[in-house]
Structure P
Amino acid sequence: MKVILKSVLAETNLDAPPKSLFSDVYSRVCDSLGLKETWYFGLCYQPNRTTDLVWLDTSKKVLKKLPTATKNLSFRIKYYPEDVGTELIENITLQIFYLEIKKAILSNDIYCPADTAALLASYSLQVEFGDFNENRYNRYLMAHQEFLPRRVFKLYDLNPCTWTASITAMWKKLSGMDPEEAMLEYLKLAQNLDMFGVSYFNILNKKKTKLLIGVTPLGLNIYTPVDKLTPQLSFSWSEIKKLRFKGKKFLIRFMGKKIPNFTFYTTSKIRSKQIYNLSLGNQELYIRRREPDSPEVTVLRERAKALRDLRLRNKEKLKLDISSKEDSLRREEEYQHHLQKLQQDLESTMQRIQQEIAEKLEETKKLQKQIEAARKDEEDYKIKLRKEELDKLRRKAMLEDEARREKEISVLFSDPDNTSTFPEVFRVDDELQVHVKSLRTKLEDSIREGEQTMLDRIHQENIREARNKYKTLSDIRGENCIKRIKFFDKM
């Protein structure tokens, strides 16, 4: 027999014999998840989208009793702790609670005011992405991830950049928190929300007034249909002695003497049974929490503590390693900076020396040109002097030659017999590039009145009157049990 089993972690196609007990199926799921804190969870199905969940009684029935249309089962949180910080033990339990509560908040199944939703979103980012890192941070990250209920975007006239800046500023403050720590802090915040851990059912009082009963870890609350945030009545599990139902009629008997029974009416026998089973389970856990831990829980706590201690030691070691690496990187950066400065100084000095050499070379070239010009002038002068001297000698020689010739001519003419000839004559020629209060103020200034839901208005009224989840319960339980019962019957 094939059964589709869904959880916030995965969807599984399960093969099981038709005669398998629901408890067998439940055990197989828990074993596959490595889940030991099995008392918080259960198997359920939803006949259709408009009806409440139906929880399976895992102690009796077999799979073949399940209607064919409900072969889709869900593995979900059935019971909630009073204090997540001290009661949830193992990481897998914490992870399932975180994912399921986050889904309920984002889908508005649990009402969450905008400023708290933004703070929860910052923890989600720390869970999923670790420490904020400017170098790795994608500015489109939150545009592609769902971290706020859509109701919040409609309710306030704030642009996405303002939301992103506010959530990112909170995220930066969570640096150093590992995923398990961030999930736990998320749930500590979420457990203070008015609808956290409450299972609502439609009921009627004796006057046939439509009301809601909320089954919680602390007891039973009575609400009006329009206000799931503020209980009008509340009864602690410590006050309740016995629960009974017959068909649609439900009866509660209290501890004290002379206290009348508390009677209300459900919408069906199936609903009566659902309320009865949830109430018994919650009351059992309420009593168990006030007793010493069982050996099973003690072992789980010891193992979880050992794992947390190991994780803490590893975290401290990692911090030391990171610090050591940062110191080493810092020293390396300082060395590189010093080396770079020396190199820059050397380059600057070399440039200055090269410039000086270039200037000296230029001066030398100019001097050489001047020397060459002077030498040329000197040579030209010498050539000129030599030429003048040669000219003088030439003229002198010519004069002497002429004189000699004249003398010879004179001799020739004076001596007709002289047969000498004239001598041959030679002639010479010359050439280096920011928490939650600031956001709340922005939200108050940007609210869109037309988008407010009834729960938004109720939440704002509760804030103005300084009411919260725990103060309300304390106030309404201040009345004695008999007065509370009479008040219910008159509603």
Structure Q
Amino acid sequence: MNTFLFLNIITIILLFIINNNSYILNIIKYGLANKYIKQLIYFTSITFIYLFLIVNYYFNNNILGYQFIENTLNINWGIDGISLWLINLTIILLPIALLSNWNIDLINNSTFNNNITTNKSFIFNLLILLIGIIIILNFLCLDLISFYILFEASLLPLFILIGIFGSKYKEKAAYYIFIYTLFSSLFMLLSIGIYIYILGNIDYINLNNIILSIDLQSILFLGFILGIAVKTPIFPVHTWLPLVHAESPIGGSILLAGLIIKLAIYAIIRLILINLSDVVIIYNPLIYTIAILTIFYIGIITLKQIDIKVIIAYSSIIHMAIVIMSIFSNNIIGIEGSIILSIAHGFASPALFLLVGGVLYDRYHTRFIYYYQSLATYMPIFSIYLVIAGLFNMGIPLSANFIGEFLSINGIFIFNALFAILSTFSIFITSIYQMKLTTKILYGYKSIYLNIVKDINNRELFILNILFISILFIGIYPNILIKTLDISVSSLIYSI
């Protein structure tokens, strides 16, 4: 933990030094400031990977509870089987989010001073790095206050990122995510305050050993679930997500779809499943009903969308509804399936956002689906990757999405057969809108509005190959996750 924090502090200091001294060194003129900033950022992200590869190597799958526990800044930090794989997802997506917006130019900020030049690359890379660091710390912390502070801290750099680098309605999208999530999290803060007032303890390990009354659990559950529902999101508090995804830069969309909404799933595991296990069983029918409504309502809405990024954003809501149902199934298969599906979605959704929000939007500067036709005739490599990404999103066998959906629906079936049957319609709905998106973009007569552009470049191919290999690796060898999750998930079940 100390090594991780020290590395981040050094990196941020060096970034400011490079940016602020670029004018003295006269390297802006030759474009070297961006080069140095990018090299430093990618070196740091690769160092994160090596650091957590060591953690993975020494992590013992046969030990119950948290490992590598440290106390830094008077905060306890640790890792268990659940947080380990969410951290692994983060350290893979962080350099991908940075690499997805490689072509960030310099902008002149003449409003304040004609002699001052604002380095756009510096701002973007710093914000992405801060979001990644906060998310990793969120998975590492072991107390409620730290979790809440870090849970909300990710909003500020994301708000600035969307507000500066977003599309046409970027200010509206930035305020949407800030107001929605900040207001809903106040209910979570209220529940944490009740914990502190009554128990005087905020540590995960100690809270798990305390039995609360049903009435108190109900109050705490409602506070936590209101904050988590918006962050996930599920119907009817989902309206901020499509706009934010549509207006966000591709790096922001990758982090939002791949990581930030996973914080809500992690919050359910840490804050609800163990501590509030009695009311989980009581409120399960309500949660399941809302999730089923989310699947059908969002599925119908998705079929009517004409914005290609909004279609992918709505698909995230449907997948998260399945995750919510399986995580509340109160059995090992369901909870493990929800975590695997979350990780699979963390790879598949960024791939789709990169294809439609990165490749297509960067070349044509429009998200209108009817603008695109017959791209398969002159963008064959893009077409192949879009079809494969769509198949992964639909849960084709040998993909991580298939393993996650299979285990999740199996876990739901163990809890309630009727809800399991209804949840399978999510696969059917996903297939319909994914095939609509693919066939509309790739086939048909050539649009008179389209110009012939270059196919996917090497940078985009590199990113997509990493994401696809990760999906296939987990799909072919899911035991690498399951053997790590078994003991951690089993402890949740035994507590329930």
Structure R
Amino acid sequence: MSDSLLSYIAGQWVLPGDNGVHEAVNPATEQVCARVALCGPAEADAAVRAAREAFEGWRTTPLDARMALVERLIAVFQRRYDAMVSAISTEMGAPHDLSHNSQAECGPGHLTETLRAARAMEWERPIGTGALLVHEPVGVCVLITPWNWPINQLAAKIGPALVAGCTMVVKPSEMAPLSAQLFAEFVDEAGFPAGVFNLVHGTGASVGPTLTAHPEVDMISFTGSTAAGIIVSKSAADTVKRVSLELGGKSPNLVFDDDALEAAVTRGVLHCFNNTGQSCNAPTRMLVEASAYARAVEIAGRVGAAAVLGDPARPGAHLGPVSSKAQFDKIQRLIQAGIDEGAQLVCGGPGRADGFDRGYYVRPTIFAGVHNDMTVAREEIFGPVLVMIPFADEAEAVRIANDTPYGLAAYVQSQDMDRARRIARQIRAGSVHLNGTGQDYCSPFGGFKQSGNGREWGEWGLHDFVELKVINGYGAA
């Protein structure tokens, strides 16, 4: 185990006890890229207790001093930026350009926005007749992050928790250990007090129950599947912890018949395939006005067939592999389910992508002739798979869009802005994007229904990690 990645507890790099080793696999080569010494209940408990011991000192550290340390963290991140780019591409297969321009960039992006939001926030203010409203840190937080946008989720949780005055135990996905290890190194180099930030490598089974049920933990912020989020919530319920969840999605993309059809459909396909389809807010259901449906299918098929896959270590506008064999096998099962249920295969299909004898490369796949009750329209596939569904009018478009247990994101494509705005207000989702617009770091990110609760990013990320206290009579003479 001497070459295994270590955990970081109470300001020290820790080699856990004999809990086994997880071998992380580079999905492009199918070769081991990191060995992770797994933590167990003892290490998870030690990390929580280190965070509890550090909490009083950190919460009473002046806000300006906490923010200054986050600024140092950003500086370390920027200096070691290329190492983070390489780590993300290696561990989960994001192509170099995506890793450089989007994946790794989320780190300094979120941290910088958190600082801006903190400077603008009223941490204390008088209300009513002599009362003082105070924002205080929620306490010891467990932050559980996924593999698909690893630094996005680490920075979106760690930044506001640090600034708010919380201490934390971070449990990253064992499938994305390299980026998490680097982030921990950045925190260590920035000089945060021991115990404020702790990182435990482990699996859900090895450390999850200890962390989520621990009586010294005040809050859990979890990003992952809806099924796992339910388990986390149940585990936390006995101690009445605050639980913030960012879960799955099956986001609709409503395309209307107007002059911009070519651009709208092309944009929708490329967005669906971005990050090889492994984004919780990917527009995976393209709903197309019936009068434009045949043309849209032709455009989508052409764009999908032109998608290029390649080595994630190489620069260029190509797709990478999906993250793991388990992910590859799940996607294959769902593609086959689409075929078995009668969907029309426009491009792609089952099997390893042509030209690759190793690596978890999925053939970019588009289905037409889909109705919203099919498995491929209901389940979150988390791969480069798009389904196309026709609708007759606005009412049916909205009905199909909302006919899902999820509500993370939605997309509307129409040159009639009155219609686009009208539709956006009717869709039950945490964010709606009109005509290809993105989302700024200052915007709240999160979903309705089984896509979770709470909001991350910007000032809303800060609010997730604070409690409100009212001191009545504070202004009395």
**Asked** Here P(r) over Cα pairs in 20 Å bins from 0, in percent was calculated and came to 24, 54, 21, 1; which of the structures P, Q, R was it taken from?
**Response** R
**Item:** At a computed -12000 (helix-only ellipticity at 222 nm (-39500 (n - 2.57) for each DSSP H run of 4 or more, over all residues; to 500)), which of P, Q, R
**Value:** R
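No lab work stands behind these numbers, since they all come straight from the coordinates. Small disclaimer: the values here were computed from a predicted structure and weren't measured.
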